[in-house]
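Pasting the structures here.
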Structure I
Amino acid sequence: MASPKPETIIYKTVGTLEIPLDVYLPDHAKNVPVLLWFHGGGLLQGARRSMTPHMLQAVSKYNIALVSADYRLAPQVGVADIYEDVKDCVAFIRNGLTRHTGEGTIDTTRLAVSGSSAGGYLAFLAGLYIEPKPQVILPIYPITDPLGTFFTTSQPHPFGGGRTEPESLAEFLDPTADAVANNAEDSKRNQLYFVMMQEANLASLLKLKPGDDTFRIARKVYERKLPPTYVVHGDSDGAVGVEQSDEVVGVMVGSGMEVRYERLHGLNHLFDRDAKYELEGMYEFMMKHL
């Protein structure tokens, strides 16, 4: 199946930094709902074009508009700044996207938010804090707590690589460097996540303040509530421990919120880059709520 071709749109400018999103539309789109997806990389690295096969196929398979958005990357900005990009992206979709797609093409009142890894974290933040809330959120092997045990304990390379010296990535770790909203696929910045894992310093890279639980998902679920949620996570994930999802799902169940949990046995991080994983249950849940 041929992949749809995106239209790139600047949804936000910060100083001279333009932050883009890509819109993928099905053929003959008419009032189709919107799925907004954020890429992974620990909020430290990555780019909007790192789409999985199932996400691209969903455009025609489920007759939806797919939006993949970049956002500013840490440690040049903190998680609070990145959340502002998420909030502004949702506002742009709801209030400005039809100026680019044409009236009657998309129905921006029907919005799902998804993301993989760090992008799943952003989907959770959207579900907690953006009002009105998205109709449904779909976090895929999400980070949920940068101060959880997994991220405050040194971890081995999840795919068998060796140690990386932080000094070799000094230009990317410099918090005073110019902010960026993505990086090239062959950039050395793509090693930041593995350095973060070995140094166990995600919270400090995201500029989380001691005692501030704003960005610790499970601790805010009861107070802020979440829309219907479908979580996907492999129980052999070496890049984001499955207990990150376990905790949030447990709180949601205990609070009587609607949540489905696809906890997949034996699968590691990024498993869904393999086209054989179509995550049909997730998309069916999404369509039920859009």
Structure II
Amino acid sequence: MKYAVGIDVGGTNTRVALINEEYKILERIKFSTDSKDPEVTLQKIGEIIKGFAKEIEGIGISCPGPLDLIGGVVLTPPNLPGWHYLPLSKRLEEITGVKVALENDANLAALAEALVGAGAGKHFVQFLTISTGVGAGLCVNGKIYHGAKGFGQEVANSIVWRDGPSQGDLKKGSIESIASGTAITKRANDAGISAAHAGEVYEAAKAGNETAKEIMEDTYEYLSNFLGTLYGVLDPEIFILSGSVALKIPGFIKEVEKRTKEKVYDALKENVKIIPAALGEDCGLIGAACLILHDPS
């Protein structure tokens, strides 16, 4: 039996797991990420790995982007300010003595879902997470599509609405500025609706609040426009949606699928299949292990 370590680094917590070649999580440990001093977190990871009583093939690590995937460098993730331009792969290899593979968190979620989750058995799997932000990953024949420079599927700043709302450093009318949980909540709050998350905006719309209805309508409409475009460009076998907005708002995925079917050529309607993700919060850990244990050849 072969074993790998999967690591999921977030701005709040870091999770480390021992995973076997059947993608079963045998042990897992979660601790608070030091977002200002990466060395504290990396040393803790090293201690945990030394405590696993198995010889491991390697370490896969999921980290929020942007990343230099070729050089194994963390660039400028906003929720990890002290990690900017950190040569993460090299430093963790120095600490553990084990090879390290770094990958974008959305790409790894896509890989996990494509290999052992909702997309298992499919050759062309498009993944999208609608949560705090909007992230995506495309897997072709069990391989992550990276593009020329490693920035393939960085969809958050895709512009779909002229002079539309903006979110953070993103451009006006970008898909993350419309469909993410953060954007939905911000638009509602700015309009005077008291809501702590997107689910509460949905509930306000359901209760008859006209502004909340408009915000949810924009979310469904522009997201389905975007997915319809992706279908025309990429022709995936299946589209997998994940994230708190997609999975927790009742009927969200069905509504998006219905509208997406209306946006593509009539001949393509039957090809549009949008389903929920299957692996939940473990997709990052499992995807990280896939980097080490999966042979796509």
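Just so it is clear, none of the values below were taken in a lab; they were calculated from the coordinates. All of these numbers come straight from a predicted model, not from anything done at the bench. Cβ atoms are built from the backbone, for glycine too; each structure is taken alone.
Given structures I, II, which gives the highest value for FRET efficiency 1/(1 + (r/R0)^6) of positions 115 and 203 (r between Cβ atoms, R0 = 25 Å, to 0.05)?
The maximum falls on structure I.
Quick check: 3.1 is what I get for distance in nm of label points 7 Å out along Cα→Cβ at positions 83 and 275, calculated from one of I, II. Which structure matches?
Here the read-out was taken from II.
Once distance in nm of label points 7 Å out along Cα→Cβ at positions 43 and 227 is calculated for all of I, II, which comes out largest?
Once distance in nm of label points 7 Å out along Cα→Cβ at positions 43 and 227 is worked out for each structure, II has the highest.
Using the calculated result 19.4, 59 for Rg and Dmax of the Cα atoms in Å, pick out the matching structure from I, II.
Going label by label, the one that fits is II.
Work out which structure the value 0.80 belongs to, where FRET efficiency 1/(1 + (r/R0)^6) of positions 107 and 187 (r between Cβ atoms, R0 = 35 Å, to 0.05) was derived from one of I, II.
For FRET efficiency 1/(1 + (r/R0)^6) of positions 107 and 187 (r between Cβ atoms, R0 = 35 Å, to 0.05), the value 0.80 is produced by structure II.
Taking -11500 as the value of helix-only ellipticity at 222 nm (-39500 (n - 2.57) for each DSSP H run of 4 or more, over all residues; to 500) derived from one of the structures shown (I, II), identify that structure.
The read-out was computed on structure II.
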